[in-house]
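Bear in mind that the values in this text are calculations on the coordinates, not laboratory data. Just so you know, these numbers come straight off a predicted model, no measurement behind them. Cβ atoms are built from the backbone, for glycine too; each structure is taken alone.
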Structure I
Amino acid sequence: MNKQTRKLQIGVMGSAADTVYSKKVAQLAEEVGYEIAKRECTTIYGAEKDTDSLSTAAARGAKKADGLTIGVTYGKGKDIWDKDGNTDVVICSGMERGGGREFVLVNSCDGLIALSGGSGTMNEMLVAYQLNIPVVVVEGTGGWADKMAGQYFDSRKRMKAVACKTPKEAVETIIKLIEKNEKK
C-alpha cells in the first residue's frame with residue numbers, strides 16, 4: 001500500500017487593506033499564492049470579514065493556478081471578504097483577532113511567508129517562531145516583513161525571518177526550510 005504524501009500547507013500573512021499597501025505589493029502577494037499552487041501546496045491565509053488583504057490576494061493568485069485555499073477567520077460564521085469565491089475551505093476559529101485566531105491559523109501551517117504587515121502579521125510571525133515554524137519575508141513590501149528581513153526574533157537566535165526578493169524565491173525557500181525542519 002502506497003502512503004500518500006500530505007500537501008505542504010504554506011501560510012501567507014500580510015497587511016489588511018486598512019493599513020494601505022500599493023497595487024504592486026498586492027500583485028506580489030498574488031504571485032506568492034500562484035507560486036504556492038504551482039508547486040501543489042495548499043495556501044492558508046487569515047480570512048478577513050470586512051476588508052481585502054494581501055493574504056486574500058494570495059488566495060486569488062493560488063486559484064489562478066487551480067490551487068487549494070483555506071481561509072481561517074475570526075469569530076463565528078463563514079462570511080468572509082472573498083468577492084470572487086477564491087476560498088475553498090473556511091475555518092471558523094470562534095476567537096477574535098489578536099491572539100486566538102492567529103494561533104489557529106499559524107499552527108495549521110508548515111511554513112509562513114509574510115508580505116508587509118501590521119501588528120497582526122507580526123503576531124503571526126512571533127507565533128510561528130514560538131512553534132518553530134519557518135518564516136520567510138518578501139523584502140521591499142514594507143511593514144514588519146521589511147523590519148524583520150534577515151533578523152532573529154529574539155536573543156536566543158533560534159530562527160531568523162529569511163529574506164527573499166521575489167515571490168518565486170520566497171516559495172522555493174520556504175519549501176526547503178519546511179523540508180529541513182521536518183528532518184529534525
Structure II
Amino acid sequence: MALPAERARITFADVLAWDEKERAEIINGETFLMAPPSRVHQEISGALFAQLYNFLEGKKCRVYAAPFAVRLFEKDGDTPETVDTMVEPDITVVCDKSKLDHYGCRGAPDLVVEILSPSSLRHDRLVKLGLYQRAGVREYWIVDPENRAVQVFLRDSGGALKIHEDYGREDVAKVNVLNGCFVELNKVFSE
C-alpha cells in the first residue's frame with residue numbers, strides 16, 4: 001500500500017535515512033510499506049535460498065535473501081538522491097559482480113523470486129512484473145504458497161517477460177538462467 005509522502009518524490013537517499021526496522025520499497029518516487037512476512041513465507045524463502053545457495057557455492061553468481069536493495073534503473077553516475085525506484089525481492093540472484101555494491105544491486109538481477117502474500121498479490125503479479133520487465137530481469141519466479149505452485153517468466157527476444165512454465169508441489173523446477181540448476185519444490189512446499 002502506498003503511503004502519503006511528505007514530499008512529492010521519495011528517493012533512495014530517503015530510504016537510507018529511515019529506521020532500519022522499516023521495510024518499504026519505492027517505485028517512481030512513491031513509498032510502499034511491506035508487511036512482515038508470515039512464518040510459511042519465511043520457510044519457503046529459506047528452502048529456496050538454501051537450494052540456490054548450495055548450487056551456487058564456488059560459482060560466480062550470488063544469491064541474496066530479503067532485505068536486499070535492488071535499484072533496478074540505477075546507472076553509473078546516479079546518486080542516492082536521484083534514484084527513485086528500489087525494490088526488495090524475496091530472493092535475488094546476481095551474476096554480474098559489477099552490479100553489486102555496499103547497498104545491494106545496481107541494475108537488473110539475473111533472477112528475481114517473489115513469494116506471494118495476501119497483501120502483495122496484485123503488486124507482485126502486475127506492478128513488479130512490469131518493473132522487472134522494463135529493467136531487463138532475465139527470469140522472474142512468482143511463488144504461490146497457498147496453491148503450492150511456482151510460475152516462471154522468461155525474457156523473450158523482444159524483451160518481454162512471458163510465462164514459460166508452471167510448476168506444482170511435486171515438480172522439479174528448472175532455473176533457466178543458471179545452467180544445470182534445478183529446485184526440488186517438495187522441499188520448498190514441505191508443509
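Source structure of the calculated read-out (FRET efficiency 1/(1 + (r/R0)^6) of positions 14 and 174 (r between Cβ atoms, R0 = 25 Å, to 0.05), 0.95) within I, II: I. Which structure, out of I, II, was relative contact order in percent (Cα under 8 Å, 6 or more apart) calculated from, if the result is 20? Among I, II, the structure yielding 20 for relative contact order in percent (Cα under 8 Å, 6 or more apart) is I. Given that distance in nm of label points 7 Å out along Cα→Cβ at positions 78 and 142, derived from a single structure, equals 3.3, which label among I, II identifies that structure? Derived from I, not from the others.
Taking percent of Cα pairs over 21 Å apart for each of I, II, which is largest?
Numbers: I: 41; II: 49.
Comparing I, II by percent of Cα pairs over 21 Å apart, the maximum is at II.
Could you tell me which structure in I, II was used to calculate helix-only ellipticity at 222 nm (-39500 (n - 2.57) for each DSSP H run of 4 or more, over all residues; to 500) as -11500?
Details: I: -11500; II: -5500.
The read-out was computed on structure I.
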